[in-house]
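Okay, got some structures for you below.
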Structure P
Amino acid sequence: MSQSGETQISGAGAYVRKPSTFRDSVATGSRFEPEAGRYHLHVALACPWACGTLSMLYLKGLEGVVGHSIVHPTWQRTKLGDEHCGWVYKSPGDAPLQSVGGHGSFACDDALRPDTVTGAASIRDLYDMAGAEPGATYSTPVLWDTKLKTIVNNESTEILRMLNGAFDELATKPDVDLYPAELEEELASLNESTIYPSINNGVYRSGFARTQAAYEEAMGALFGALDAMEERLASRRFLTGGQFTWLDLRLFHTLVRFDPVYITYFKTNVKRIADYPNLLGFTRDVYSNEAIARTINISHIKTHYFTSHPHLNTYAIVPKHSGPELTLPSGRAAM
């Protein structure tokens with residue numbers, strides 16, 4: 001997830017996401033060999049893209065292989081004398097993080113993990129260390145190489161695939177595979193036609209639109225896609241059947257943020273996910289996976305969105321509602 005000041009707006013007022021800039025891969029025989037302890041993942045728990053990569057790390061049992069750090073939820077100044085605000089780290093000696101807005105507390109202070117690998121005070125520092133061009137988007141997730149002291153990759157979909165397969169000889173759960181070869185074409189098609197443009201990125205296109213026409217176009221695509229996925233999941237446990245895949249993971253991380261944040265903050269208020277029986281059941285079903293649930297901190301998520309964009313929420317008031325109860329049985333396991 002990038003800082004809003006670094007987004008692009010089209011002439012029609014539509015939000016346009018900038019492409020990622022670091023696109024190398026961890027692979028045997030490359031300059032980035034798979035090695036235990038060499039790589040470090042930098043994530044924001046609020047960011048659906050970054051949180052998905054952390055979910056994959058846990059799903060594969062890579063906690064002892066790839067380290068990770070977690071930024072503070074509220075964007076702050078990233079450099080003295082500079083107005084840029086973005087992801088920063090909590091220092092080890094700082095006071096414990098307090099919850100905001102009376103909507104519950106953080107599960108534990110482990111929701112913030114300073115970068116003890118490079119000592120970076122912000123995600124921007126990592127990009128500067130890696131020689132990023134001026135004006136780069138200081139986004140999460142970031143996969144960092146501690147040996148070469150550079151960023152390997154900052155594109156979430158590519159980091160997902162790397163964590164899924166590149167470290168299998170080191171993983172405690174090497175048999176977990178969210179990229180089944182027999183479903184690759186179907187998953188790619190569904191992602192490119194619907195899930196990414198209309199849902200994952202669709203909520204941002206709605207929330208950051210600067211004209212009514214751009215907003216309504218994004219909203220039409222978003223709810224058309226949600227309606228289609230509601231119908232699709234009526235007869236399938238997951239998007240392509242009985243097997244949980246990377247695309248289900250990506251969809252989940254948008255849906256789980258929808259009612260607590262997007263319906264209010266991004267004005268995506270035609271319906272709630274709670275109004276879609278199959279989408280709600282799907283969200284609860286995925287949340288029942290402990291490796292994924294441990295990456296979800298609703299208080300952290302709400303704190304980020306509602307305290308990081310003064311132009312959208314001047315007084316940083318955090319709404320009370322935290323979305324539907326996620327721990328209730330989904331009733332979908334037998335599908």
Structure Q
Amino acid sequence: MYIYPGGDEDAGEGYVSIFLNHHWEGEIINEYELMIIDNFGKKKKAFKNTDYFKGGGKGKGCNDFIKHSDILDESNNLLDRNGALTVAVSIKEDRHPIFVPKNPFQKMVLNHMFLNEDTADICFEVISSPEAKKGGKKKAKASQIFHAHHLILKMGAPMLANLFDLEDDDGKIATATINDIKPAIFRHVLCYVYGGSVPEEYLKTHAKAIIEAADKYSIVNLKLEAEAAYVKFTIITIDNAMDNLLYADAKNCALLKEAVMKFLVENCAEASREISFTDFPGHAVKDLLLAVCDNFFLTADEAASDNISALRRILEEKGLDIDGPREAMIESIKNNS
């Protein structure tokens with residue numbers, strides 16, 4: 001990847017140019033994306049294309065990728081404390097010319113068993129909390145029924161499966177009542193257990209509700225996916241930093257805690273003036289010191305090797321528990337290395 005801060009010979013004045021070059025022999029066709037990432041990990045500028053690459057160093061990219069002034073504008077949060085710009089490249093692998101269908105099992109389970117009343121052996125009655133009407137009256141409680149399969153829950157959500165005692169079967173379908181999760185949220189949680197996914201737009205607006213439901217019933221991967229969406233779509237500010245930190249600490253959301261600590265370090269002067277640290281958890285001081293080290297004393301590669309995502313990736317590869325505080329993750333990796 002080549003970057004020309006002053007622009008290449010074909011760039012407009014004041015623009016930065018960026019190119020992806022193919023140095024090997026031969027020719028390839030690749031879909032690629034070049035992007036600038038801001039200090040909050042969000043994509044701010046991108047160039048995406050599918051192009052034909054010749055070998056020997058021939059490049060493809062954008063002459064007028066971004067204005068030099070936009071990079072220097074502090075309000076865009078593109079440069080870190082050391083003046084470094086984060087640029088990322090994504091390359092989509094070429095499709096294999098021979099089509100091979102995927103294993104259909106996941107799709108079959110989702111399409112033919114999810115909410116299938118005919119094959120279900122258990123069901124949930126999910127009760128909505130009553131909402132206040134004008135005049136102080138409340139709506140009557142409404143409930144929805146969700147049919148499910150005990151074996152699938154036993155594998156994907158054991159805590160939900162444990163709500164049923166199938167040995168005490170009286171010939172009727174076993175029913176469990178859920179009254180602390182909204183029906184719409186529960187449907188997405190149950191769908192995930194059956195191999196489905198929660199749409200990103202839904203995660204964007206209901207991340208906390210998904211985190212709380214997944215945390216309560218120990219559906220770890222869904223909790224971490226919702227946490228990642230919350231971090232992605234939430235802008236940490238002076239006004240909400242402490243609330244987010246306390247929430248992260250209460251729900252054991254290590255990624256969110258890391259994001260808050262990073263914000264506090266990068267805005268330490270304003271944070272020390274404007275934020276009351278009376279409720280700051282004492283056990284989180286070490287996380288704050290680690291964020292200081294990452295920001296001031298470690299190289300970008302060193303900091304990246306010790307962040308929450310990197311630790312979770314290692315734990316998953318080793319088949320270990322990936323939901324926990326940083327210290328527990330590090331200790332688990334050491335004990336199983």
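No lab work stands behind these numbers, since they all come straight from the coordinates. All values reported here derive from a predicted model rather than from experimental measurement. Cβ atoms are built from the backbone, for glycine too; each structure is taken alone.
Numbers below:
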item: Computed 10 for relative contact order in percent (Cα under 8 Å, 6 or more apart) - originating structure among P, Q; result: Q
item: Read-out distance in nm of label points 7 Å out along Cα→Cβ at positions 65 and 185, computed value 3.0, structure in P, Q; result: P
item: Among P, Q, which structure scores highest (criterion: distance in nm of label points 7 Å out along Cα→Cβ at positions 41 and 273); result: Q
item: With helix-only ellipticity at 222 nm (-39500 (n - 2.57) for each DSSP H run of 4 or more, over all residues; to 500) derived as -9000, matching label from P, Q; result: P
item: If Cα Rg over 2.2 N^0.38 Å is computed and equals 0.95, the structure in P, Q; result: P
